[in-house]
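So, here come the structures, one by one.
Here, each number is a calculation from the coordinates, and none is a lab measurement. Worth saying up front: this structure is predicted, and the values here are computed from it rather than measured. Cβ atoms are built from the backbone, for glycine too; each structure is taken alone.
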Structure 1
Amino acid sequence: MPKSPIADPKEDYPRWYQDVIAKAGLAENGPVRGTMVIRPYGYSIWERIQADIDSRIKAAGADNVYFPLFIPESYLKREADHVEGFSPELAVVTHAGGKDLTEPVVVRPTSETIFGEQMAKWVNSYRDLPLLLNQWANVVRWELRPRLFLRTSEFLWQEGHTVHADAEDAAAYALRIHHDVYRDFLVDTLALPVLLGRKTAEERFAGAINTMTCEGITRDRKALQLATSHELGQNFARAFDITYTDEDGSVQTAWTTSWGSSTRLVGGLIMGHGDERGLRLPPRIAPTQVAIVVVRDEDGAVDAARELGDAIAATGARVKVDTDTHTGFGRRATDWELKGVPLRIDLGPRDLAEGQATVVRRDTGEKLPVPLGDLPGRIEPLLNEIQAAMLGEATDFREAATTDVASVEEALEVGKEGVGRMEWAKVGPDGERRLLDEGISVRCIQRSDGTVPATEDEPDLQAIVARAY
C-alpha cells in the first residue's frame, strides 16, 4: 500500500491538520506572519459557506452593508469593556501618506463601534426599528499563535449588527440568528452536530450582556467555537447615543445585538470530518460532489466519461471529469480523496466493456459497481445518504467523546483528552478558575435538553467543559 501523503492524525494531529490544508490545496501562510493565502479550492469552499449563510441571514430579515476597514481609535475607547477586551489584538495605524495621523486609526477587529456611530444617525423613531444589518468583510486581530483557518491575524467573516426597541426583541432576534442561521447551517449543511449554549461571564464577548455559542467537537476531542451571537444590552447604545422616540413621544435608549461567523468554519469542517486520507466533505458543501476519473484513455473512455458527466450534471449535481491520464490513476485517486469529494466514479476501458463503473464513497471507502445507465439516477440518493451518514457519525463521535462528571476534579481529568459535562451549579467561579489554570474552560452552559438557557440562574443547567482551540 502506498505511503500516505499526510501524517497519521492519531500520531500527530497538528501535523495532520497542516498536511491536509497543504495537500488538498486549501491555503498557505502569507508573507506577513499570521496572514493566510486562501487557494482556489479553499476559497470555493468558503464561497459555498458564505452563500448558504448569507441566504439564511437575509431570510431572517437583515440587509447587507459595507463599513470602512479603519476605525477612529476614539470610537473604541467610548465603550470601555470593549476596548479592554480587544486591546492585546489591535493593529493601529499611526502614520500614513508620509505624515503622523492626528488621531490613530484601528484596523477593525470587529465593527460594533463604527456601526454604533452610524446607526445612531439612522435611528430616530420607533418606526426605524428594528434595524437589521450584516456585513461581509475582513478583520484583523493580531494573533500570537496563528494557525491557518483557526486563528489568523486577518480573516474573513460576516458580522451582523442590529438595533431594537426593547430587551425582549433584541434577545429574541439574537437567539433566532443563533438557531435559524448558525445552528441550522452547521447541522444541516456542514453535518457538524454543534453544542448550543451561553458563555459564562468569564468567556463572554467584550461589552456584551450575553453571548451564545455553537461549539463543535474536533476529532482530537477538543472544542472549537464556530459561531457566536451576542446581546449587547444598552452598553453600545449608551456609548454612541443610539436613541429613538417611542409612540408616546418619549426618547428611549435602544438595545443592540451583534453576531458573527468566519473562515474558522473551514477549519471546523476539516477537523470535524477529516480522516487519515484527508478531507471528507459533506455533499451539501462540497464544491465538487462527483469526480469522474478516467482510468486510461482507450476505447472511447474519455468521451464516455464526458457524456456521463453531462448526464449527472443535468440532475443538479456538481461534477468534474478528470481526463488527466498522463498522471497515474493511483495518484489522481489519492488527490480526489485528499480533497474530500463525496463520490468518485472510476471509468476505464474494462468498465465500458462491462457496461458499468465503480462508484467510491469518500465517507466509508465503500466501492459500488453500478450499471452506466443507472448512474445518473443513483447520484442524488447516494449524496443524501452520505450527508445523513456523516452527521450521524459525527454525532456518535461527539457523544463517545463526552463523559458525565460529578466534580471539578473529574472534569480536570476528563478535560485532558475529551469533553466533560457536569452540573453548572457544581462549577461556580472558583471551579472555573481552577479549570482555566489547567488550560480547560467552560465552553458553554446549556439546559439538559441541549437548548440555550435564558439566564445563567436557571435550575439544572449543564456545563460543557473541554480544552479549546
Structure 2
Amino acid sequence: MAVTRFSAQHRVREDVFDSITPSVTVQRDVSAPSGEWKPAPWLPIVFSKSNIGAGTDYFVISSGKIVSFDSEGYLVPAGLRAALVDTAASTAAVLTYTSDDYDQQVIDLVTGVAVASSAGATYTGLEVAEAIVERGFIDAVVDTTSGSVPPATDTDIQEVIESFISKPVGVSAYDIYVWSGRPEDGDQKFNNYSKQHLIQFLTELQMKVPHRTTQDTSSDSFDVSAVTETAAASADGDFPVAGEIWNETALDDLSRYAAVVDGMSVTAWALAERPVAKNTSRTPISCDVSGVLTTEKSSLAGISSEGDWYLDADVGILFTHSDTYDTLVADNNDPTFSYYYYEVSATTGASSDRYVFFDGEGKPGDFLSFDASSNFVVMASSQDALGTSNTEWIARLHKIDAEPKDLLDKVKTAFNLTGMTAVSKMPGSATSGYSDLITLATSEEVADQIAIINLVVR
C-alpha cells in the first residue's frame, strides 16, 4: 500500500534576511590600524630601562620611531631596510646580537633559533641575505633582478633585504618590549612574564621630535688684516655672505637690521655656515681670542660694550661691539669661531636607535622620509633611506619650534644637584627650561629646536 510521507517547506537563512553580503569593514579610523601586531622576534635589543618597582626591562623599538613590516608581518624599525645593507654588504657587519639578546632568548635571524652564545653574534649583509632566502622569507628568483639563488652580489643583497622589509607603514605608538611570546602561540619565553601582549602602530599623527644639529666646526676664521670691512650694501638684495665683516652703516642698509642698528656701535661677522645652532651647554659657541665672546645678549639691541655679542642663528650672522672689532684689528689678532650648525650630511646622520630625531636642514612644508636609524629626514636628501631620487614621503615638516617655552626655565624643579645627569633632573630650572625631548637625547647633539611634524602614511 502507498505510504504517506511528510512534506514541508523549510525556511533557511536567505528566506529570513533580505540580503547576505559579508561585511568588509574593520574600522573607519585607520590612524590606529586594528590587528594582532607583534614586533619581530629576531629584533636585537636596542635599550633597557629600569625603576625601583619594575626592575629592568628590554626594548627593541622606541616610541615614535618609523616602522615597517617584514615579510612575515612583524613590525620592525623601517631604517633596517637601509641599515642591513652596506656599501660593502658582502663583508661589512650589519646585524649584531649581544649578551642581552642571549639572556632574553631573542631569535637569531640567521639561525632561526634563540641566540646561542652569551657572547652574542655578528653577521654581514651577505649572511643576512642568505638567511632570508634560506628560511623562505622571500623568493629570490622573483625578488631579485638577477634571479640568483643563493644571492651573490651587493645588488642581490640589497634587493633581498628590501624585499624582506617593506617601506614605512607608520610609527610606533610607544616603547616596544622585546617580544616575549604568547602562551596561545606556544612561543612564550618565560613563564608568567609578558608585559606587552600585542603592540600598536599609528599611521596619522602630529608629532614633536628634537631637531638634531648635524655638524660642527672649530675652524671658522677671519683674517682681520685682509678682510675689508663692508661699509655699505652694494644694492637692494645684498646681504652678508660667508667671510664678510659689515659695520653699522652697511647693516643700516638692510631691512632685517635697519630698525635696530641705526646709531649703534656694532659689527657683523658672516659665519661660514647657516643656520647656526643656539649657544647651549650641549652646543656651545666659542672664540679662540679672549674677550670676543664674553657676554651673550638675548637681542641685537642689547649689545652695548666690548665683549657683548648676539647670534642671529637663522642666517649665521654673529654680532659684536665695534670696539671688539677695533681691538682685534689693532692687535692683528685673527678670531676663529667654533659652533654647531644644521646641514644635511652624507656621512654623519643621526645614529641613535633609542630616540627619534629630525635630522638635517629643513623648512616648513618640506616633505620628509626616513634614514637608516628610523629618524625623520628631508625627502631625497643624502640621508634618505630610499635614495636621493625618492619621491615617496611619509610626513610634512610644519614648524621648527624653539625652547625653553613659557618661562619654564624660571620654574623651580626638583633634582638639581651637582653632577646629576639629564635623566635625573626634572624639566624646569634644573634643565634651564628645556624639556625631556631635548635633554634626554644625549646620544646626539641637540640645541634648542623641536620639529613639529605631521605624519600621514598611506
Work out distance in nm of label points 7 Å out along Cα→Cβ at positions 26 and 98 for each of structures 1, 2, then name the structure with the largest result. 1
State the single structure among 1, 2 that was used to calculate P(r) over Cα pairs in 10 Å bins from 0, in percent, giving 4, 18, 26, 24, 16, 9, 3, 0, 0. 1
Working back from 15.9 (mean count of other Cβ atoms within 10 Å over residues 178-185, computed), options 1, 2, answer is structure 2
When 1, 2 are compared on mean count of other Cβ atoms within 10 Å over residues 210-217, the highest value belongs to 1
Of the structures 1, 2, the one that -3000 was derived from, the read-out being helix-only ellipticity at 222 nm (-39500 (n - 2.57) for each DSSP H run of 4 or more, over all residues; to 500): 2
Comparing 1, 2 on distance in nm of label points 7 Å out along Cα→Cβ at positions 218 and 306, the highest sits with 1
